[in-house]
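In what follows, structures are represented as structure tokens.
What follows draws every value from the coordinates through simple rules; no lab data is involved. This structure is a prediction, so every number in the text was calculated from the model and none was measured. Cβ atoms are built from the backbone, for glycine too; each structure is taken alone.
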Structure 1
Amino acid sequence: MSISPINNFSTILAASIHDIKNSLSTARELIAQLAKLDGVAETPEFRQLEFEASRMNSSLMQLLVLYKIDSSLFCPVIDEYQVKDILDDVVAQQRGVLALGGIGLIVECADDLYCYCDSGLINTVLISIINNAQRYCRKTIVLSAYQSGDSVCFQVEDDGEGYPAELIADLSYPVANGPGNTGLGLFFAETIAELHRKGTKSGIVRIDNNSCYEGARFRLFLP
């Protein structure tokens with residue numbers, strides 16, 4: 001029986017991504033050990049190394065999930081969560097890297113806000129968006145969540161120059177205003193939003209430049 005070159009390549013690609021992710025996990029453990037050495041964590045080279053490792057890990061996670069979705073091998077695990085717990089997990093993973101870069105992370109969320117979602121997927125989406133915001137903001141990122149009608153909105157705002165007008169008009173617009181701008185993060189966010197359904201409604205993503213700091217604003221609405 002012959003094997004389709006495309007299907008075979010997809011399988012090899014997924015296995016390779018998984019292998020690279022394992023190697024990256026080892027590298028991140030070594031980075032954590034380096035951070036304990038006197039004076040190392042404060043150097044700009046170390047801050048850049050830690051940020052890039054975090055960004056690569058996030059991208060690999062997204063690629064693996066997208067592969068599984070495309071291959072019908074993935075099903076979200078939806079359950080009820082306290083939204084503040086989801087945001088706290090994101091903060092725990094990101095605050096150290098942001099602090100080393102001199103970027104403040106403000107978190108706003110009511111304790112009694114709950115939603116039904118796959119918390120792991122939402123965590124990955126938010127980390128990806130925050131990683132992107134870190135690259136373009138000046139000094140502040142705001143992570144928040146609130147009730148919006150019959151949906152819960154997860155929101156990331158920054159004080160940078162904002163999204164390009166073409167991208168706001170069309171999320172699929174190919175943006176290439178700097179290295180690393182593949183559009184993967186927003187594509188992943190839209191894909192994950194659509195996996196969250198309630199009746200005839202599904203999650204949606206909206207972006208604009210109406211941040212409270214006049215920069216970029218990302219919003220993920222879950223029904």
Structure 2
Amino acid sequence: MKRMLFVFDIDGTICRAGRAVPPALASELKRLSGVHKVAIASGKPFTYITGLCRQLEITSASVIGENGGALSLDACFPPAGFRLAEIPAEHGNSIELIKAAYRKKFGERIWVQLNHLNVTFYPVCPGDIGLLHAFAPQFESDFISAYYHDDCMDFTPSNINKGAGLSTLLEMTGISQDNTWVFGDGENDFEMFRTAGNSVCVGSNAKLKEIADHCVRNIDSLSVFLERF
């Protein structure tokens with residue numbers, strides 16, 4: 001049996017924002033990790049993802065954090081093969097300017113996620129998410145990619161994305177694109193879908209559905225889909 005790589009986004013893919021991974025899906029992830037290589041890819045910080053992997057008892061899983069900016073071969077401490085992407089100075093400067101602008105505009109109405117390379121803003125009051133989104137377009141540029149999530153606003157240096165992170169992981173593991181399956185639900189999963197040989201859209205994102213090889217209706221349907229492997 002060929003060893004395959006299964007890469008999963010978090011929010012909207014294996015769990016709803018702020019909720020636990022459903023037991024049936026958690027069981028499937030643990031089963032898969034015992035047979036194949038599993039990876040978790042998210043815009044969230046590296047340490048957040050490793051903590052989730054420990055809770056799911058899949059510490060052998062690879063981690064792609066900060067939308068591809070932070071990478072490791074496993075979720076252990078210390079992590080094997082940890083890599084932090086390099087970003088040009090102008091990209092880093094743009095991120096710092098965005099941080100300053102959001103803090104000046106929103107003050108204590110936002111919480112800034114602790115990242116190495118990108119920046120993510122959460123509204124203290126969930127109803128303010130529209131304001132964070134409305135303030136964002138002015139910062140999109142050749143240097144910066146913006147991702148508009150239901151619960152946060154995410155800015156990432158344009159040379160970093162989940163697809164680039166996945167390409168690096170494939171080089172490190174020796175697993176081919178054809179033997180790679182990716183699962184996602186949002187805009188920041190697009191490059192990952194273009195990189196992998198097999199892609200599955202979870203939910204109804206129109207952009208992802210256009211390029212996905214398969215679609216499942218929701219998170220609960222994903223555990224059933226995985227039973228085939």
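When FRET efficiency 1/(1 + (r/R0)^6) of positions 42 and 170 (r between Cβ atoms, R0 = 41 Å, to 0.05) is calculated for each of the structures 1, 2, which structure yields the highest value?
2
Taking relative contact order in percent (Cα under 8 Å, 6 or more apart) for each of 1, 2, which is largest? Write down the numbers at each step before the final one.
Working: 1: 16; 2: 20.
That would be structure 2.
When FRET efficiency 1/(1 + (r/R0)^6) of positions 34 and 194 (r between Cβ atoms, R0 = 41 Å, to 0.05) is computed for each of 1, 2, which one produces 0.90?
2
Supply the structure label, taken from 1, 2, corresponding to FRET efficiency 1/(1 + (r/R0)^6) of positions 90 and 114 (r between Cβ atoms, R0 = 25 Å, to 0.05) with the calculated value 0.90. Could you put the intermediate results ahead of the total?
Numbers: 1: 0.90; 2: 0.65.
Source structure: 1.
Can you spot which of 1, 2 the value -17000 was calculated from, given it is helix-only ellipticity at 222 nm (-39500 (n - 2.57) for each DSSP H run of 4 or more, over all residues; to 500)? All intermediate terms of the calculation are to be shown ahead of the outcome.
On the way: 1: -17000; 2: -9500.
Answer for the origin of the read-out: 1.
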